[in-house]
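Below you'll find a set of structures to go through.
Each value in this text was obtained by applying a stated rule to the coordinates, not by laboratory testing. Source: prediction; values computed, not measured. Cβ atoms are built from the backbone, for glycine too; each structure is taken alone.
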Structure I
């Protein structure tokens, strides 16, 4: 019997690309029971810079007219990544994030992004995924409009391009808690309905949802005024207003309650970005880890009550993921596995299909053997 709730994880959750190889992170995803991965674009770029000789580059213009050498490297990297995922029994859930797209005031830049999405679609096909995630824009208001009609028109243009593909490419729009104009899930949901295309849905993220409606890392309490009532109402709207068919997947993470407000003088403070962005990038936690304070399970329960079944993906950002050293991805993978086991039990998911908690040790040798089938792959992770 297939699982109703499937464990997935974003690749940067096991370490940022500046320090940690995608090959090793995919190995750990397999080893620790995750069934699908969100491919973070920076990981694909990192792979493209160090492709094994068994994946030779095509000449410029080979994959599409006027393709550059760098684009051909990325195409080869996508093929290599797909092969690694196949050998590790991992599905590619999506390619993400296609950032800062909607509502651009500079329409020449908009046209350049349209050309870029055609390239992302090619990469998605090479990865064998039909889904691209689009987060709400975080550009300055001087560069992106709040005009809802223009935002909807831009996103509908993406959807229509996706509908022309065979197979159809879907887009999952997510409201970031620090988005310039779209930072509430309700606003993203309204936009999904206004775009009104079968291949355009949303990604609901517990961190971003609660990080706007409930939490304020710059406040001494870590909370918005009337936080409990506001999040209660938002959770009720999830339960009553969602169409689960338009929820393409769900991301789950908690946020660490900071010891001091995230203002000038705090180690995470950056005058060039909102406090919520700094908090998001430095202090997420996996669900049910100590120190978290967001109502993650309540949000997830309301989404499930609305009828959602499918991928639950951990999208984790933290200072700890941006540290060098081979122990980092392994530690994060173990934390993610423990978090999933706790979450699955607490939520009552997959009662007859739970992961064998001893699975990670049992399959290590098999996973190593499987990945050795991919030409050029050499694992660096110790068992």
Structure II
């Protein structure tokens, strides 16, 4: 397997192949919401599903470079469908950030569209309303089943939802949104990022008192294991919190998680789904974790002082993205819609294991876009 690159010529090559492939897959997927690929075809989810922003976000990344009007129209149609999700209300959770950052905020940043600005601000208000003032956390989910009580649950993924709040404060001049984002990030520093840089997935609080009650394994193997995508959420999310606030504590946390991630990568630089697996458990790769972490590493590289330190993080991100391109890409496959193979969504529940995932595809394309210098972050 190829694991290194002496130049970045491959980045433009990978970008061109991505543009070519998405031009084909978008003809079937259209303005719908892919999640995981099954037998070569992306399965479609309702607009309320947490991954609804990643396909239109990917389309916006490509549109920014290609100016392909068809991609723009598809992304705009996806965004419009999210209006009904807000109207229905009950399916909204903390992933409001993922959903509207990559649709409304992206379109507003690219086109200055006033209707997207309004949608983004409405979404930010709904996200802010999930903040629990006793525990200083944004509540993750609503009850999945009747009678379930998860009002005290917070998860590491939410670090990637905080940029929506910072954007709302910058856009309106009202600091309340950023105050909430900072309070949640500070809570994550205390309760999610472990001293060795590994990360908890789920922390449960008493929603009435704010007392920490327990840690759950969630999508990781165990409560004390090293779920790789959770580590990636922490790397990128903490780096973004530093970007939006300038608070060096967040950059230090991002670096600590990055060191744990890099130190535990296998020879081809693409992580297994959990870094701490006992014998007998299949160590599937999770390419989505690699792609997300790579984006975070590239952002850390832009924020640290000193050329040598910056190069360390940038080269680590480049190595991951290059390996994803050369070893895991489905560029020439006529029977696979996904861009990047071998993602693992939820091994403990046996859901979408060893398949392409739309968020893995998104972060891979974002990483390429960053290396090519195409423009500002949507986050």
inquiry  = So if we calculate mean count of other Cβ atoms within 10 Å over residues 253-260 for every structure here (I, II), which label has the highest result?
reply    = II
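When percent of Cα pairs over 34 Å apart is calculated, the result is 26; to which of the structures I, II does this value belong?
I
Which structure, out of I, II, was helix-only ellipticity at 222 nm (-39500 (n - 2.57) for each DSSP H run of 4 or more, over all residues; to 500) calculated from, if the result is -17000?
II
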request  = Assign the value 1.8, calculated as distance in nm of label points 7 Å out along Cα→Cβ at positions 53 and 245, to the correct structure from I, II.
outcome  = II
message = Out of I, II, which has the highest value for mean count of other Cβ atoms within 10 Å over residues 61-68?
response = II
inquiry  = As an exercise: distance in nm of label points 7 Å out along Cα→Cβ at positions 189 and 341, calculated from one structure in I, II, equals 3.4. Which structure is it?
reply    = I
remark   = distance in nm of label points 7 Å out along Cα→Cβ at positions 13 and 101: greatest across I, II for structure II
remark   = Highest-scoring structure on relative contact order in percent (Cα under 8 Å, 6 or more apart) (candidates I, II) is I
